[in-house]
Each structure stands twice: as structure tokens, then as C-alpha cells.
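The structures considered in this document are given below.
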Structure 1
Amino acid sequence: MTPFSPSIAVPLARGARLPDLESSVDRSFPDMNLFCAVRVRGRFSAIRVRSVLPQRKPYPPLAAAAANQVIFAREGVAGTLVGFRSPRYAAGVAVPGYHLHFLSDDRTFGGHLLDFTIESGTAELDPCTRLVLVLPGPGGAFGTMDLGGDGGKELEKAERAPGDARPAGGPPTR
């Protein structure tokens, strides 16, 4: 989370997709070792997002929760993309690369961004040079969780494998 104060605006061409956005951000702010907050307000001719199902205690590992994710798609929707481009060295604290979420203007549709095609919109960038990490207070479950090991493979599977998701309305895969 960051107070968002954009200093760079990047217009997106009609028909631009997620790889186009990433290339535009990388050209406009090439300092790959700094975090960059990204916001895109626009109208999308098509957008695909995913979300995991609600979880209950005891909470499953990320890969298990993501195994039952649902993909949602909409056409002709206005809304906002928000997220970060995080440097590779920050793995373990942040998702390396791009991590973006979408919320429709009417607040009825959203999730983790998979892809989009934009009709019109502008990317706003806020290079982040100061980070604050806030952790849960003592005495909670976080303090006693086993967070050891390399969660990179689990994170990669959850973040980068949308082909493993089931379509919205389809039966859960178990």
C-alpha cells in the first residue's frame, strides 16, 4: 500500500493489452530496481480477472487456495486497475514483476488481473522510493506460523498459472 502521487502519465492506445501496458511502464520508468505503483483508469472492451474462493481456518497454503480459483470476464466495462511493478530482489516481500487488480466503476466486478483490451485510458505511475512494511502485532497467528522454506514456487504457481483456473460458473476442480 502506498499513498498514490503519480508523477508520470502514459496514454494507452486503443486495443492495448497487458503486455503493452507493461512495456509502456517499463519504457516510461526504466528503473527496474525501484517499486512503481501503477493505476489505469479507463474503459475496457474486454477484461479477465481471477479470484480464489473464500477460505476458512485452518487456512490452506496459497497453492491449494489458488487451485480452485475462478476466472471472470466482462466486455465493455469502465474501471480502474491498480497495483505494483516490484523488483526481483524483493521476492518474499512482494510479487516480483507486475501484480495488478481491477475494480469496475460500479464496484460489482473485480479481481486479480489476467488480461485486458482497452478502449481508452491512461496509466499513471508513482515511483516508490520509500517503503513501509507493517506486520501484524504480537500474539496473533502470524507470529507462530511456519513461514520458512522457499515459497517462490508456490507463489509462481498461484500468480502465473491462470491456465489452471476454472471458468466462472464451472464446477470446482478437486
Structure 2
Amino acid sequence: MKNFNFSSETKLIKFEIEVSNPKLWENCNSYFDSFSMKFFSKVIEKTFKKNALVSILLTDDKNIKILNYRWRKKNQNTNVLSFPVKSFIKEGKHVFIGDIVLSYETIKKESIQRKIKFRDHFLHLCLHGILHLLGYDHKKQKEEIEMENTEIKLLSLINIQNPYLTNAEDR
């Protein structure tokens, strides 16, 4: 396991990142560059008005399938899982708001199928996970539309096309 931390420029947002499969995620530092971290930090700071701590696990299909079954009773791979805390946990100067788990293999496969850059898909899924930690959901159609519109708007700020377009020709 490989661990590393990132903090926002304002020190309000802290990310604890753990890599369970370093061979797959060998370029993970490039996905968490200062540009990405500023973007994620601003998204969190806009909604959550306290110092926040987010835990991110970068893993593979085998491990995410186990977690997906354990917590959601779905015996299949997925690209991202989010685990918002029910009541916030104070950790030093920060409040822990939850965990995000991402699977390299599923993200890679989806980005190839959709003909989009891995980095763009990865950033979208991180944002998706962060929005879940901030209280967004998509269980009901109205919530789903609101969450998707929020993702589209925020991703456009960093020049990532609408991830919900149905085919590459629309991009």
C-alpha cells in the first residue's frame, strides 16, 4: 500500500489517498496534480463551510467488487463508491466527511468504450464521489437530474465535456 496526502492551498481541505494496487495506479500523482486538487477543494469549500478531510482509496476491480457486495449487496465491479459519514468525525483541525473508492480497471475500460481520456473520466468520478459526500444523491429521478446538471456545470469549468452524452460524436 502506498499513502500520500494533499492539502488545499487554504489548508481547509485535506485528502488522504491510499493506493492498494500501485502497479495499476503508478501515475496517480499526475491525476492529483495541483490543478485537480484546487478544483476539488473549491467544490468542497463552496458547500462545506468547515475544514474537511476526504479519504480516497485507489484500488482494482477485485477489491471494489468485494466492497460493492459488502455495502450494497451488488456482486459486480463498479467505477466509484462513496461512503459519506452519517455524523461528522473531528480529526485534528478537520472534519472527516467520508470515503471514496475508485477502481482503475473499470475506469480504464469505460474511458476506452466511451472514447474519452482516462484523466477526464477519473476526474468526473472523483467529483461524483465528492458530491455524494456533500449530500447529493441520485436515487430519485429529480435528484439524479440535479446531480448530473451540477457535475456537467462543474466539469465545464475545467474544460471537461458533458460526461452524460451518449456517444463520442456528441463530444
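What follows draws every value from the coordinates through simple rules; no lab data is involved. Quick caveat, the model's predicted, so the values are computed rather than measured. Cβ atoms are built from the backbone, for glycine too; each structure is taken alone.
Rank structures 1, 2 by distance in nm of label points 7 Å out along Cα→Cβ at positions 92 and 148 and report only the one at the top, that is, the highest.
Of structures 1, 2, the maximum of distance in nm of label points 7 Å out along Cα→Cβ at positions 92 and 148 occurs in 2.
Work out distance in nm of label points 7 Å out along Cα→Cβ at positions 20 and 52 for each of structures 1, 2, then name the structure with the largest result.
The structure with the largest value is 1.
Quick check on the output: 15.4, 48 is Rg and Dmax of the Cα atoms in Å, derived from one of 1, 2. Which one produced it?
Going through each structure in turn, the value belongs to 2.
Match the computed value 19 of relative contact order in percent (Cα under 8 Å, 6 or more apart) to one of the structures 1, 2, and report its label.
Comparing all candidates, it corresponds to 2.
Match the computed value -13500 of helix-only ellipticity at 222 nm (-39500 (n - 2.57) for each DSSP H run of 4 or more, over all residues; to 500) to one of the structures 1, 2, and report its label.
2
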